[in-house]
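Asks: Pasting the structures here.
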Structure P
Amino acid sequence: MQYQHTGGGILLLSHVGFSFMEDLLEALDTKGLKSFVLTSLPEAAHGGRPDELRQKAAHVTVTAEHVLTHEDVEACLEDLRRRGETVLACVTVWEGYRQLMAFANELLGVRDLGEKQIIGLRNKLTLRNRLADAGLSRVRAAELTRETLDFYRNSDSRYFVKPVSGIASYGAFPLSSRTTWADIEKITADALDDTVYASAFGDGLAFLVEDYLPGQEFSFEVIVVDGVAQVVAVHEKCEVTETAGTVLENSCASPPVSISVKERAAGIAWVRQVLSHLELRWGCFHIEARHRDSDWDLIEINPRVGGSLISHSTRELTGGTSLLDLWIDLLLSASPGEGTVASEEFLEHVSALSFTADGETPTVNATFFRVFFADKGRIKSVRLSDELTREPVVTHILLKAGDTVESTSREVFLGQLLWKYPRSESARLLPELLRTSASAIDIQYDDQHVDQHVDQYERAPR
């Protein structure tokens, strides 16, 4: 089911010209809504990006800097009002702008999380300890400093390091006895020199260290309507790669295959407890968690749609409704504009698509997607393999020959592929897809003399 809306449009906040813009523009067009894009200045290599957006959006505003500000948002809204446009709500999938989205929605009178709530969720240090105090997490976190590094790396216990306010697994890695403060400084320098990612770390890049969470990793895709949380999808991270400077999430399957219905139900109950404790009453959330020995624990809470193909996967699972669709409809159901659906009706719609409290799912579909990451170097060639045994329903190749990858302290996406199949055949098809998809994209680099598949890292469970 796709809700249609009459009149008006949505303000889309774009970081350097991107941030799921094509997906958002398509979703709004399907719903009969205008797209008003406010984007920070693209990098020099993408100087033509604003013109591409102008061909698809009703209006595009480009700022003079690489990072949007509160003042940019206010000025854009005022400009749209002067033009006679009706702005119903604001959306962004760039986590660094989620606070600005909340600010814009407050100005527009749309129910959303508050700016302080966003800041609190993005501070992984205080969030971890707040949940530990409430008995909702088994581990605690502390700030990592030059002075404390030796204690943690020489301990018999296992620890994990990540930025206090991070993005894209940038600088997130398991601590080892070989980790030095120079490694931390290298990641910090990479981040500060990264035009795309530098602003997402706030005023400065600080790191935390926390007890290492063992177990299988999952993500819960959640829509919360007036305090009622619905888990629309659960993705199991089939393969996760830990490198010296980041964590790469290689592939996901949904619904999960390694846990029972009862364990799924326990996870859903735990997610609802966490959201209730944090008083998160409205929004779309991508909640990453670990499961081991019947216990659930938090990795992080993202107050937005999950990245990569999470939204596309949910669309295939539900039979046509993506997470972006649901998030947009949620904002419009909570807004005072004419033609929006009532919150109660929308909640019924989401509930029909979601897992029950008993851990059952209404979908007859299953999905599997693999994300491919580029190594450091200049790309000589990249192509789909000729040996794929099953055609993907979504194919995204994000880099091309001639592109240069500068940093590996964060995820550098090369491509992503998504497959859909009957849930009843998961036991047979998922192992096949795990095996055959690993080399689905072939890549060569100019500084390497042999063919290299993107699947170049040793995989290990996080």
Structure Q
Amino acid sequence: MQTPAAAAPAAPDANEQVAAAVARARAAQAAWGALTVRQRARKMRALRGLLIRRMDHVIAVIREETGKPAVEALGHEVMIVAGLIKAYEKRAPRVLRPKRVGTGILVNKGGTKIYQPFGVVGVISPWNFPFSMPGIPTVAALFAGNAVVIKPSEVTPRTGALLAELAREAIPGHPDLVQVVHGAGDAGAALVRSGVGKIAFIGSPGTGRKILAGAAETLTPVVMELGANDVSIVCEDADLERAAAGVVWGAISNAGQVCMSVERALVPERVYDRFAAAVRREMEALRVGGGDEEYDVGRLIFPPQQAIIQGTVDDAVAQGARVVLGGRAVSGDGLVYAPTLILDATPEMALNTHETFGPVLPLVRVKDEEEAVRIANSGRYGLNASVWTRSRRKGRKMAERLHAGMVMVNDVLINFGIPELPYGGVKESGFGRMMGDEGLLEFSQVKAIADTRVALRRELFWFPYRPKQLALLKRLARTVYGTRG
């Protein structure tokens, strides 16, 4: 996903702001981490309730800063965070409880895994989903017993601070549990170097590399969700009308400013023209606007993004692609970009290799589904993908073959709304997982504890080493580990 590039090393004021916020969060974490998971879950339930009671206010702030439709502010932001909290209320006590494990031949030993917080987690989040993107790692980190310092995008600062405000009110005994620091790349860089226990970053690969370099100085672990050029494969047996509606929604929702957006659709030549016609009908029906009226496609959130989108479209045209809808900004300030359909795109175009991050959908003609899978897997990204087919079995098999952290069959984006599923990518789309049980474990440190059930005078492997001891161990190895034949 596109984010403003990280700036130069932090100015003293950013360092001081971050250091103070981390110190407050660290002080608050001690009491929060001492609670049981069930106690934390009850307090997080109060946060969920407050979020829903205040959702109209949250939606209004999101829309003011981003211009997105109210349905998207509710469905992509408020409901994502509320749904994750509700899922973790039930799952966290089970996932994070101590677990006994087997000890193999060491029958007089006991083994236990326990899950402990990192302490303070730093969250650096983008502008395209300014509430849910910081909200997802923050919720998981809090359930795991951490305190959090959020550095929201400087493009959407008010929305980025909302979760901390709600947490302060909903969890009154822990007012410093969620901190917010504002600023550009200097504040993010200061947070990375601040000594927090872990960093969660959602943004562009370029900024991600800078964060990794900074985190390497202090060996701070990082979980990252980065850019993408997500693909839809429309099989020959797909319901083309449904696929067209779904692919258009996946490409154009949030004005295409979604890391999981459908940025390219690979379509076998036998159904290409029919699918293109269905897509065109769907896109022509979209309402483009802003303000208080009902509309489907809002404005671009980050003004410099318009030039990136236009440059990518112009490059495709120069290489032989055809713009059949859109292809330009439609407002005086350039921030409302027309939903754009591009035909005769080829896999080598920047449209299909880089993240456009705008309301642009290129259709690529392929020979068959095998070629589609090959092309889909050849890129450097691997966040999300979708497959459209009437055969659930074929859809599942193709999903398993695609190099992506997440795959949808006969739908798009909706896995983002399934909190039980892990969220994250492969290759240059990032590493680690948020959401799902894996998200809870991502913000926990597992500790292995081995204890002795029966304390012998001497253990089998202790000094002094003797021939009888070696002979006994050999017999034991053959009996326990050996195979016949």
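Asks: I have -13000 for helix-only ellipticity at 222 nm (-39500 (n - 2.57) for each DSSP H run of 4 or more, over all residues; to 500), calculated from one of the structures P, Q. Which structure is it?
Replies: Considering all the candidates, the number was obtained from Q.
Asks: Still on this model: 1.8 is what came out when distance in nm of label points 7 Å out along Cα→Cβ at positions 125 and 413 was calculated for one structure; which of P, Q is it?
Replies: Structure Q accounts for this read-out.
Asks: Taking relative contact order in percent (Cα under 8 Å, 6 or more apart) from the coordinates of each of P, Q, which one would give 19? All intermediate terms of the calculation are to be shown ahead of the outcome.
Replies: Details: P: 14; Q: 19.
Source structure for this number: Q.
Asks: So if we calculate distance in nm of label points 7 Å out along Cα→Cβ at positions 141 and 421 for every structure here (P, Q), which label has the highest result?
Replies: Details: P: 3.7; Q: 2.6.
Sorting by distance in nm of label points 7 Å out along Cα→Cβ at positions 141 and 421 in descending order puts P first.
Asks: With Cα extents along the principal axes in Å derived from the coordinates and found to be 60, 51, 51, which of P, Q does the value describe?
Replies: Of the options listed, only P reproduces it.
Asks: If FRET efficiency 1/(1 + (r/R0)^6) of positions 77 and 429 (r between Cβ atoms, R0 = 25 Å, to 0.05) is computed to be 0.00, which of P, Q is the source? Walk me through the numbers before you get to the answer.
Replies: On the way: P: 0.00; Q: 0.70.
Of the structures listed, the value fits P.
Rule-based calculations on the coordinates, nothing more; no lab input. Please read these numbers as outputs of a predicted model, since none were measured by experiment. Cβ atoms are built from the backbone, for glycine too; each structure is taken alone.
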